Structure P
Amino acid sequence: MKRILVKLAFGACAIALTATTASSQAAPLVTLTRLDCGTNTTPTDVAARFSDTYAWPQLMIQLTFSCYLIKHGNEYMIWDTGNPAGSTPTAPKTSLPNLLSQLSVTTAQIKYVAISHYHGDHTGQVGSFPGATLLIGKGDWDALNDPKSAAAGSAPSFAPWISGGSKVEPQAGDKDVFGDGTVVMLNMPGHTPGHHSLLVRLKEMGNVLITGDLAHFHENYDIGGVPTFNTDRAASLASIDRFKKIAANLKATVIIQHDARDIGKLPAFPAAAK
């Protein structure tokens, strides 16, 4: 009888150890690093285009352009690619490949380049990652492939994927990027047909929600404001409502991607949130 109990106890310990090992293997370290992808030279008058209800007659906001590097174990993903490097006033001082090199990461190591939406200030350097799988909302991908759409001006940046030479995975809904719930593209249409936001679940910092262009600054996020150039007003409002409920339920840190006031919510480059 004692032998049987010993064997049962040993078996239980072995199962527990196996489960613990499997759990450890299934939980790779996830980090999030902000990359500077340009900044407006002066505050922007947001009254003209950023509210279709004339909400801000005299509001000036310092807008910025942020990209993000997500490290998931030994795999990497870029979220948005900002403005193209160059001499324009909003161009980043350092290109994405050069910023990555400062982190000892090469463009060839980027497994996924995920795009919130097709606008040029989010896609300007996407062509630097032709070896990565492109993750983009299906509505935006369809628009990029339509010469008559509003996205046609951004299409040249996506030449490696549009030509069929690089891999693309258009997303009609949410996308659990690594399959373990730590990095999720959230379907938030309205700003563009396939617009997405991003959820990153960090062990130390907790849950982080990055808006894309769901909202461009705090004031519009707070009141559910809709820019005049959004493609679908009803979808925009529904997406803001969903996003806010996710933020509340997950007690998430919300980062409004274009609002310079949110830069400090993450560690300064080259440090990463964990």
Structure Q
Amino acid sequence: MLKILQRSKGTLDLELSNNEIKKLFQSGSSKVLIPNSYNESKELVLINTSGGITCNDSFYTKINLNNSNASISTQAAEKIYAGIGDPATIDININIKNANLYWLPKELILFDNSKLDRKININLSGKSNLIFCETSIFGRKAMSEKIENISFSDHWKISINSSLKHFEAINIKGSIKDNYKNNYTFADQSSLSTILIFGEIIHQLETELSRIIKNIQNHYCEMTKFDDKIIIRSLAGDNYDLKKTVNYIIKNIIHDKLPKSWDL
């Protein structure tokens, strides 16, 4: 007899206008906390109450920001576990209008034999700024985790006034040993972080970021600016070392607007 395995589903639909919550719908395993904040940015903490994600789980998030300043983080790292079935799906859609968003979720940790299909779509309009930080961990070295087989599709699309400004994708299926060894992909590192910055804020941060990046000597960390955007890539062999580097960068450009949940 075919057994139907229990799966997690979550939906979050949130609208923030003039730093006030105008709409909040949450169902299933998707929840949001709004802690007291003593700075000009509204803090939102996304929570997956299922404790992790596995095959056939599905999560949908929609966020609209209007004339607001917000930082969005997660309560903990999102763990993608091995499972039976089709890849789990995560769909995130964010609209930013005359607003500032600091997208600062904690790391995505992928386990051996995990399957995930994630899409992040963000559109900026008006006088908006975005600082976007995403970190992916392919097996935690401190826990002696190794990735032999994985299915991971991760697509990011960022638009300004509905015109595509940035698109990138990771598509890995099967063994990733060759990707680990390749100097153009992981270079024997297992932890990857990307920071993307859009809006007029790039002109305020460019000089300071150049100074910050030059002070990072322990592992790969490079910055580039073109087409009115800043991209910072960091690679490390250990999750803890990477988190220290990313924290150092973010704390020096966001300062007191850093969410409380963003720490080691």
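What follows is calculated from the coordinates using simple rules that are stated; it is not laboratory data. Fair warning: this is a prediction, and the values are worked out from it, not measured in the lab. Cβ atoms are built from the backbone, for glycine too; each structure is taken alone.
Before moving on, here are some points about what is shown:
- When relative contact order in percent (Cα under 8 Å, 6 or more apart) is computed for each of P, Q, the largest belongs to: P
- Of structures P, Q, the largest value of mean count of other Cβ atoms within 10 Å over residues 191-198 belongs to P.
- Read-out distance in nm of label points 7 Å out along Cα→Cβ at positions 103 and 119, computed value 2.3, structure in P, Q: P
- Each of P, Q could give Kirkwood radius over Cα pairs in Å, but the derived value 19.8 comes from P.
- Here the criterion is mean count of other Cβ atoms within 10 Å over residues 87-94, and among P, Q the highest value is seen for Q.
- At a computed -7500 (helix-only ellipticity at 222 nm (-39500 (n - 2.57) for each DSSP H run of 4 or more, over all residues; to 500)), which of P, Q: P
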